[in-house]
Structure P
Amino acid sequence: MKKNIPLLLSMLALISVAAPSVTVSGVVIKSDKPRDTSPVVSNTDMATLIQGNSVFAFSLYQHLKTAEGNLFFSPYSISAALAMTYAGARGQTEQEMKTTLHFLLAQSQLHPAFDRLEITLASRGQTTPTKDNKGFQLNVVNAIWGQKGFRFKPAFLDILSINYGAGLRVLDFVGAPDDSRATINDWVSEQTHNKINGLLSQKAITIFTRLLLTNGIYFNAAWASPFKNKTTRDGTFHTLNGNAVTVPMMEQTELFAYARGNNFQAVELPYGGHQLSMVVLLPDAGQFGAVENGLTYDQVNQMIGSLEMQNVSLTMPKFRFSADFSMKQTLQALGMPQAFMDEADFSGMTGNRDLKIFDVIHRAFVSVDEAGTEAAAATAVKMGMVTAAPTKAVWVKMDRPFILFIRDIETGTILFAGRVLNPKEPQMK
């Protein structure tokens, strides 16, 4: 019997509670504030956070889609990593980040809301059985890595420890950059079950590096209605440029939530326990560009609201690919240039305007087959010194490019987003 497929997200972990000056894998963690595991956050604040994150997700999608080929990333991971960075932003830098990231809550409300959301996500499916009987897993992780001897404001560290479970892990970026990079890469690899390896390249850490903020998610789930291996057979997938490629196509007829739009079909494929799902948006032939260009939070929210149970005869390709992103230019274009400039104001971190963001690195991986979905992503923010079922089935044949989202059903949080232009394309750059 095939093993359940895990799915991972960006950055690093929140599962453990921060403790004062403990050692993990040889790295000292300095924090005297435990995580708040029962934050008092109103439902209104939660809805505001999720709406803002979702608007940012589709804004980000519209910028990233300009690259060629397949696309897959974790907007949630990027938001979480930058939220930790935002805790230290002040002045114009803070305002630009707020507008770009669609952080609609005051800082005093935003970070507890992220805390409640991450704890909610981590609770998903704790008793849901899976094929390997290990249970459904969705783990969220955060960590911050600081230069030995460099002083950060206690109030900044407290915000990250209390709301993100991210104690400061002390490394020597200046004296031992290669060892520091290896420590962080090893931790990312461990948290993502070896799906995200070598997140930081050899030149990622320099003598100017002072702080890295990281976030990640691990998700392990099978489809609520798995595809049968015996029904998978080679089929033709038609790419946007008119080429035909042969790929394994999975098939099943089942009750799924389905919607028919003006120029697309949409199907929601739930995972075991029906707490998370993959929503697939299949544009009509010749309409991919029009559908993708018009993709917004409001449109997707309306589409999801129109889904109704329908007997669906579904054909879907198996696919597997990965992606690497430097988010610097994208985030600057979206409206937060100062954070990357010498004029950046992160005085909330140190008390001085001596830090700026060097880059935001994001790496993602996805694999879809008969049993379920495996996906992983990791994000690092590098900071340094300035210097109802009918009898007849609806046919949904995904033999052409499509868009996908993996979301938490109750909160509507979008964990992953992407598109498949060619299931045979293994790597995105």
Structure Q
Amino acid sequence: MSKKWIALLALLSSIFWVTPGLAATTVEMTWMSIANWYFKIGEKRIMMDAYISRVPGPPFFYAPSAYPGDQYAYTKSGYAVDTASIAKVRDAVLGGKKLDYLLVGHSHFDHSWDTPTWSKMTGAPLIGGVSTCFQAVAQGVTEAQCRSVSGGEKISLGDGITIRVVRFNHSGDAKNPIQHFARELYRAPIPDAKGELRAGVGEDYPNGGGNRAFLFTVDGPDGQLALFVNNSASAFDLDKDIVVDGVSYGSPLANLAAAMKDAGLTHVDAWIGTGGEPVAKLVVPVIHPRAYIPNHWDGLFNPFWKGMPYPFKDDALQAYLSAQKIPMLVQKQYFDTFVLSRSGVATQGNREVKRKLGFADEQPFTKSMLDAVTNVASTSMGDDCGEGFRQPGDWAKLLASRGR
């Protein structure tokens, strides 16, 4: 080959060659119900929470007489993990591909119940709080397979992906102290004779010292993307220090500001968030998101295989975000995919995965359901682990309109 051709090839390589190990600057974000997400970043595959089982609701759960607001404190018995449903979702979503990481936001049943099973099925390591790791060990995951994080950690996941762990709070307030205030396990819980744990937030599934949110940065060939994900929050004490056993872990807002500063960010490209308007008013000035996707708004106990139980609705949040010129992209069905790139966030139907799981492309709703949901803000019904209802009859109306 002549020197001329060698020089031309070298020039072309310098223009088109992408450095090995860097992910493409796109993030596929698939909502799998409640606060369950599947992130595909280049060839890296990450799941967050991934709660597919459905533990029964009240009266299986019940509140202690001293704290009637803590409706999920105790349970009647242990309960099983739905391994068959997890395996079906695994096969449809991953298709035999490797799952690289499992993230857990906090240790309540509707977040960490299934992650030990996912870890055993896929071999993926877990990253979460100490309570999450204790729960995993109780279910046969080795200690080495679960990394305990307290907040402030900067972790490289490879391929240009970095997460910064942000210690956050849990939703609620002093009216439901067992569920809201930071609580950790001190040892691995002991399964019953059937190998089952108890899902109560005052039993084997406390919140895990508040919450762990995650700030992602992704460095790729055409620049950097930033994504912030939180699966619970409360405006009640978002600016107050989280204290566990006399140790302060800082306030959620200060922790988030510190993570942003450490990452050199003045904005994030997307925020997958929860907490409604009160939380948004506190978080938006810190992260200045360019797009918002609602998280943890569709209840706790609706059957997974029926698909999305009702449409998202939060007029106050919508109005606030619109005033800040932040677009809100709302889910229309379980397993909707949102694709983040340098040009913004686009929706994607994810039709093949939905077909494998038996979900319609877009969830159909009856007129009675749509009429009922106009009286209810979705983030009051299910957001932040389900505290509070607009009116006593709202939940019953929604269930009745859906034929349950």
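Values as computed for the structure displayed
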quantity: Structures P, Q, by distance in nm of label points 7 Å out along Cα→Cβ at positions 35 and 363: label with the highest value; calculated: P
quantity: Which of P, Q yields 1.5 [distance in nm of label points 7 Å out along Cα→Cβ at positions 139 and 203, calculated]; calculated: Q
quantity: At a computed 16.6 (mean projected area of the Cα convex hull in nm², for residues 51-266 alone), which of P, Q; calculated: P
quantity: Winner on distance in nm of label points 7 Å out along Cα→Cβ at positions 91 and 283 once structures P, Q are ranked, highest first; calculated: P
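Every read-out reported here was derived from the displayed coordinates using simple, explicitly stated rules and does not represent laboratory data. Quantities reported herein were computed from a predicted structural model and do not represent experimental measurements. Cβ atoms are built from the backbone, for glycine too; each structure is taken alone.
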